[in-house]
Structure formats: structure tokens, C-alpha cells
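Just below sit the structures, each encoded as C-alpha cells.
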Structure I
Amino acid sequence: MYRKLLINDFKKNTWSNVILLMFITLSVAVAISVAILLTQLFTSISSMYRIANPPHFLQLHKGEISQSNLDKFNSDFQG
């Protein structure tokens, strides 16, 4: 029964159904592309952190600040 309704609807509105199918196909293609791009982005960020091996954020701001050590480091740096 549903098949007959669908066939009759397709015969009456052929172009609108074709256009609707094209938009649905395009939206699925865009959604898949976004998913692939996000997967590649997060994978590349993870591999970048493994290669760079940066210190943890808390390690950069942990403990007391010693101004004398900072001054000594800056005076030793030739750049």
C-alpha cells in the first residue's frame, strides 16, 4: 500500500522529489566530510602533542616564583 502511494507521489511530483533527494544527498555528504575533518584534526593534534612532548599546563604554574632565578636565567640567555 505504501509502495503504491510512493509511486503515485513520485509520478505527480517527479522534479520536486528529485531535488529533495539531491539536497538530502548533499547534506549527508557535507555531514560525512565534517566528521572526517574533525577526526583528522583531533588525530593530528594528538600526534603533535606526542611528538612535541610539551609540559603539562599545571607544571608551568606550580610553586613559588623566584625572581632571582628568573633574573639569573635572563642574564645567562644570549639572544
Structure II
Amino acid sequence: MQGTRHHLINFIPKLLAATSTKRLRIYRTLLKVIAHKAVPERPGRSEPRVRKRRPKIYPLMTKPRHELRKQLQTA
């Protein structure tokens, strides 16, 4: 992410100063540079493929909270 930001910051002045034909070539070069940037090894960054949210027995909140509170108080 940080490397991509640095490349983009470096390319912006070139993109702004270029004609439309050259701008497209510079843009494609920028995309190639970003695509070839290697992602560093990140040990201990594996995540299990599971669903985080469990089904609940309660219905979805379909009205604003203040309306539901008022409805609960009058019931």
C-alpha cells in the first residue's frame, strides 16, 4: 500500500504535464510498476476461512432505534 502510494505521488506530476496520448502510456507504465511490486513476507498473518457472524434468534432492526424503544416502552 505504501509503495503504491509513493509510485502514484511520483507519477502524478508526469501525468498532469503529459498530452493525452502520452498520459495513457504513462498511466499504463504506472500500473505495470504497481503490479510488479512484490508483497513482503508477513509471517503469522493467516486467517481462518470462517463466517464471523452467527445466526441470531432476534429479527433484523428495520426501524430507527428510537422508534423501537418507544414501541418497547408502550408494549
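Given -27000 as the derived value for helix-only ellipticity at 222 nm (-39500 (n - 2.57) for each DSSP H run of 4 or more, over all residues; to 500), which of the supplied structures I, II does it correspond to? Answer for the origin of the read-out: I. For the set I, II, ranking by FRET efficiency 1/(1 + (r/R0)^6) of positions 12 and 36 (r between Cβ atoms, R0 = 35 Å, to 0.05) places II highest. Calculated for structures I, II, distance in nm of label points 7 Å out along Cα→Cβ at positions 4 and 44 is largest in I.
69, 36, 17 is what came out when Cα extents along the principal axes in Å was calculated for one structure; which of I, II is it? Corresponding structure: II.
Read the figures in this text as sums done on the coordinates, not as results from a lab. Since this is a predicted model, take the numbers as computed values, not measurements. Cβ atoms are built from the backbone, for glycine too; each structure is taken alone.
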